[in-house]
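Please find the structures below.
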Structure I
Amino acid sequence: MARLYLIRHGETEWNATRRVMGRSDVPLNDRGASQVQALAEVMKRLPLDAVYSSPQLRARQTADVVAEARAMKVEIAEALCEVDFPRWEGMSWEELETDELYQVYRKAPASVQHDGFEAIPKVLERTARFIEEIVHKNPNGRFALVSHADPLRTMISHLLRQPIEEFRRFRISNASLTIVGGNPDRWVMSLFNYRSGDEAVVDL
């Protein structure tokens, strides 16, 4: 049985000031670096065979800390990169509220088809294919996948067979850990959006 550790990158200044990053290379801020160090301590308790990361800087920085704590190397995977929506990069969340395309995306994300915008079904396709490939190579592998909120939501939707139109119902926090285990026929979530310091007692 395979196990997937789905990890969102730590906080950046653009997260803190509520600006859309997209594929911009924004580094972790001090709080994000601390979050990731704490997450790496949690990850030390888990069996791990490989660490894969989105190519965006904030994800690579997160993955590097997790991997270094285990004396492992990070493998960069384009399939884990952030959704490509250059129209919104650098915008504040307040500015997004006046963007007509964003209003459509918020209500029906999988329906948005627009020049220069990576459609959510395409994101699901690339993330699902990547998971299929690594699990096919090692059906009992333990894999850390460091990515971004929306790609992680598509992975969870795919693995749990949830409607992609509802994928934004999953809240994915910075430096959070979600664990899904199983095989291509049946995946089970055992942990969702866990952050180091959460008061809940969790059996990892």
Structure II
Amino acid sequence: MKFQDVARYEFRIFGTDLTRFRDAFAALGEGATQPVSHETYIVTRLNIESNVKIRAGRLDVKGLKGRLQLLEQWEPILSAPLPVSADEIENVVAPALGIDLDLDGGPSFGEDELMKLAEDQPALQSLEIDKTRTLYDLGDCEAEFTQLAIGVDRLQTVAVESLAPDALNALIAKVSLASEENISYPAFLQARLF
């Protein structure tokens, strides 16, 4: 997504058939289908203000910066290739997940070590998701229609994002998303797992 490295406003929904929104995006701009992405989320039962995932050999952490009406503003906190240092786990990842760790400068963490960490913490679980995204560049905004494979479940999610909240609110109204509830990945996955 074109706003991935900066704080941006987002609005997201989940469902089983969201093709009407995909069609609305397609009427506004051409979509670009992305390669299938395999992502592993580390989900905490302690908050819904942090998004922690592993994708393409990187650890990504985003934090909820604030809310503005229907919108949530998310900002990147960490995006680092694996393995990451014990210091980053202790001082960035653990606080984001609402847990306290003392790793005493131990070894670095690759994906296996992160999964073991999640397994050992009662407040955490991990979840693997395969995503097939179509992205729509709509000027000041970007829209996403994504098909999700979570185990045997097949779901869809639709998201719109922008640096400009007024432009995003206008797009939300234009594609009839305003009557929907904005649900982030952390909120959706926490409700699913816990």
Structure III
Amino acid sequence: MVIRKLLLFIAFLPLFTLAQQADEVLSKFFAVQLDETVFMRWTIRAGNTCQDTYIERSADGISYERIGLIGGICGSPDQAVTYEFTDTLPLINRINYYRLELGYYGFSSPRTVEITRYNDQGFLLAPNPFSDFTRLAFENETGDEHRLIITDMQGRVVREIITADEEFIIQSENLASAKYFFQVFQAGVLLFSGKFIVL
């Protein structure tokens, strides 16, 4: 048993070491949403060089696919070098995981960006239908207080939630399997409304 655990540790050690090495040669690496694209910028510290840089994306942080390549020598022996890449087709309404493969330095630690596309009313409700919980997201850059009112098919109020964030998390707890209506107000003004189904 001890030998098996030791072998497992040794098997995963190279992956950790490679990620650590890649992070150590980067002075910065970030990814941000720009409209419906993801912009990435990273800087390789002076004194570090490698061959080819691959940009990879994942939907779950486990299985990655290559979405870009900056070919040739990366970095410089005497100065820091900055690179940029734009993912023009990120995964919509979900978290995108990005990492770099810097030649023999291996993979960097991932950066995450969630791309949200709102509907015509200015919100995203997903999943719908749902069994455990759903997320109702909307724009709220100024942190204004919003009120969510949920009613059943008979018009009875079954839940009220207040938030100053950019989302409501609606739990199915104490909600029977049925269709419900919701309204979102800000300062007493109805912003949008819709419906969802609890399975």
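Computed from the coordinates by the stated procedures, all read-outs in this text should not be read as laboratory data. Nothing here was measured: the structure is a model prediction, and the numbers come from that model. Cβ atoms are built from the backbone, for glycine too; each structure is taken alone.
Here distance in nm of label points 7 Å out along Cα→Cβ at positions 162 and 178 was calculated and came to 2.6; which of the structures I, II, III was it taken from? Could the numbers behind the result be given before it?
Values: I: 0.6; II: 1.3; III: 2.6.
Label of the originating structure: III.
If Cα Rg over 2.2 N^0.38 Å, for residues 66-153 alone is calculated from each of I, II, III, which structure is the one that comes out at 1.33? Of the structures listed, the value fits I. Thinking of I, II, III, which structure, once distance in nm of label points 7 Å out along Cα→Cβ at positions 58 and 82 is computed, gives back 1.4? Of the structures listed, the value fits II.
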